[in-house]
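Some structures are shown below for you to check.
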Structure I
Amino acid sequence: MNVLSVVHGADARTELFAPVVAEGGHRLDEWSFAWSTSPPQPLASYDAVLVFGGAMHADQDAWHPWLRQEAIWLQGLLASAVPTLGICLGVQLLARAAGSWVGPMPEPEIGWYEVTLTEAGAADPVLSALPSRFEAFQWHHYTYGVPDGAIELARSPACTQAFRLGTACWGVQFHPEVTEPQLDAWFADPDDPPSDAEQLRAETRRKIGAWNDRGRTICRAFLSAAEQLVARAA
């Protein structure tokens, strides 16, 4: 498959997922609507799409005008059932594209939080690759409403954490793609500091190895589902 990774910043890129895509024998391009360059291939030529996070929020068109263009493009992906996985900002943009609301949370989730699969999540071809209850790395100030017609797949005490829309679109609020070097940059960001960076850094050192194993697992599960969808459409 030809896989497109849509990114939104220098420190929020494909990360852990890039080698998993390569190991699966797929071709990966990384591109951003924020860049002043054309995509490596026509956008309609990609078999599957990954949409990652970013420091901006899904409703900040006034500061990032390209967000509207990206949301319109995501509407087209949903309409044509291109296999898509959105992460953090990515899931919020998918919710927006599907007509749901996005907005700030009363308190952000930054750090390690427990997530529980719903009954539908435990039976889902992608989310079922994860345990029914697991601790996930989170970094988000916004949340979203589950779109009309979508199925909620996971929750935390604070908000919804995952959904599937139709047969080809998945979104997760947590960060299965993060690596320790990437997170070191996030912890040091003066524009969005965690409440206790050193404590979170130490906790992350203990937990990131097992979390990366789960990240690879969910990436492989999505790619496997995408392969089946692409084969059926051929």
Structure II
Amino acid sequence: MHNYVVSNSLRARVLRSQCKFVSHETIDAARSALVVIDMQNYFVAEGFPLEVPVAREIVPNINRLAAAMRDAGGLVVWIQTTAVGGLERWGNHHRYTLSPEGARTRLANLDEAAEGFKLYPALEPAPADPRVKKITYSAFIGSSELDALLRRRGIETVLIAGTVTNVCCESTARDAMMLDYRVIMVSDANAALTDEEHAATLNSFLVAFGDVLTGDDVIQRLTPAAARAVA
């Protein structure tokens, strides 16, 4: 698992610009959603073309965090990238950014009937957890129904977990902030191909976009929906 540590200089920079290091002193579970990005076989399982080995190491953290969110009355959403609509919605990426072989591999493995599309088997989604399909890196900006789902549920805070930290997770987290959600990236529930890429994304996010917390930090800050209702 990535060992992410905030440097003293970065901490001081955040304090200078924001007056406090963490904006979420508490996390209102009733208005919060854990959004788990792309923990599919294609990105997680051994031997698949875009395998991220560290993604297997964060599975227990994601399961524990998801259980804590549900227990507190929060929402857990599982995002899966689909090939359906990829060429129509994201044609230039497939035609010009990816190699022809890379585009074919991506579309074949993320076909909704393929093993690559399925969630990694060690994950523990609950039957009531929504599953949302996305087309582009970000789950927002017209890529999926996520924004509409969250707004129907009255969600104000979005917690991001999954893989890859510096691609789909970062894209989704930044867009969430730009759509005026409060956003947390969970440092030990995200995975990248390298420690450097993981840290670079979290550092940039922390400076300008939202909070970076561990799973334990999140669980300690969760305010259960029932407690909120009583208050």
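Numbers below:
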| quantity | calculated |
| --- | --- |
| Identity of the structure behind 27.1 (criterion: mean count of other Cβ atoms within 10 Å over residues 33-40, calculated), options I, II | II |
| Label whose coordinates, when distance in nm of label points 7 Å out along Cα→Cβ at positions 1 and 49 is calculated, return 3.1 (choices I, II) | II |
| With FRET efficiency 1/(1 + (r/R0)^6) of positions 17 and 41 (r between Cβ atoms, R0 = 41 Å, to 0.05) derived as 1.00, matching label from I, II | I |
| Origin of the derived value 2.2 (distance in nm of label points 7 Å out along Cα→Cβ at positions 57 and 169; candidates I, II) | I |
| Parent structure of the calculated result 20, given that relative contact order in percent (Cα under 8 Å, 6 or more apart) is the read-out and I, II the choices | I |
| Value 0.96, calculated as Rg/Rh (Cα atoms, Kirkwood Rh), assigned to which of I, II | II |
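Since every read-out is calculated from the coordinates, none of them should be taken as a lab result. The structure displayed is predicted, hence computed values, not measured ones. Cβ atoms are built from the backbone, for glycine too; each structure is taken alone.
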